[in-house]
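There are structures below to look over.
Read-outs: derived from the displayed coordinates by stated rules, not from any lab. Just so it is clear, the structure is predicted and the values come from calculations on it, not from any experiment.
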Structure I
Amino acid sequence: MKITKKSGEILQSHGALDHNIYYSNELTGRQGSLGFLNFIEMEEDEELLLGQSLFKNEDHYYEIMKNVGSDDIIQYLDGHIKDIVEMNRVVTSSFTSVKASQANA
């Protein structure tokens, strides 16, 4: 958790707009929908967290990530996290946001 918080702080120090950490409350689906547990196997002692970093746009994301790549602290954290987290169980994705009023749905 400390590593996630610190990496978010580093992203923000390089220009990311925000970094949020979400704790899971309910991982089963509701009203006939699927939940995270339909896709991810978890042990009894595991906790699911969701981290979100916000950027202006895709170009901003790549600019920040390029700058962060040369940050000494992030290099240390990257090496350290591999000692305590099973990286093959970490899921990463990226999304582009569109205001609902602008969506072609």
Structure II
Amino acid sequence: MAREVLKHKPYDHKVDVFSFGVLQGELLTGKGPRPTILRHTPPKLGELLERCWQQGSSLRSEFSKILNILRHMAKRVADERMDRQKRKSPIRVSTIVQSIN
């Protein structure tokens, strides 16, 4: 739970951003709510989690920005997967002939 809620101080939607970051950290590590970023965590995901975990609510990202970052990361993963699949697929004779012409 975000610090401002625990201290009964005024808060806004950024408490949900904090909770989202903690939940993502738990899913990533399989461990309790203490924020920890493992060594094998992709750097962009680690940066996103750190932004969500900021103690000051004004330092936490907006959900719209989080969604944009996640969409960009998902597209990058999909593009990398497509590239790997292309490299694994057999080269057709017609492709070789076309590249010669």
Structure III
Amino acid sequence: MVRLLMKKMLHTKQTYDVTLFQTPRFGQTKGYRQVYRLTMAALNHDEALSLVYRMFNVSDLLPKDYKARYVSTGDIVLIDEGIKGQVCYKLCPEGWKKVNRIHIR
């Protein structure tokens, strides 16, 4: 019974408030601006980041009100878990890496 409960808890999707930040031009390192915000369900941060990458790089999946460029190296995703806090991830050539702060204009 305990195993079944633990298994169910581990496979429960959570709701995340996700914000995408991009610089005005590809390759810049400062001046990030919020370009899109959404709420999504995912098992963990890794799945949320994969869903964000896919959503903003496949033209058929792009939200109709999205006006920025495709997600690419250097872009930042902020995942807000409410009382659990916020975590920022930057897309690097090796994949998503946690970052401590971002320069927002």
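A value of 8.9 was computed for mean projected area of the Cα convex hull in nm²; which of I, II, III is the source structure?
Values: I: 8.9; II: 9.3; III: 8.1.
Clearly, the read-out refers to I.
Computing helix-only ellipticity at 222 nm (-39500 (n - 2.57) for each DSSP H run of 4 or more, over all residues; to 500) gives -5500 for which of I, II, III? Numbers along the way, then the final one.
Values: I: -10500; II: -20000; III: -5500.
For helix-only ellipticity at 222 nm (-39500 (n - 2.57) for each DSSP H run of 4 or more, over all residues; to 500), the value -5500 is produced by structure III.
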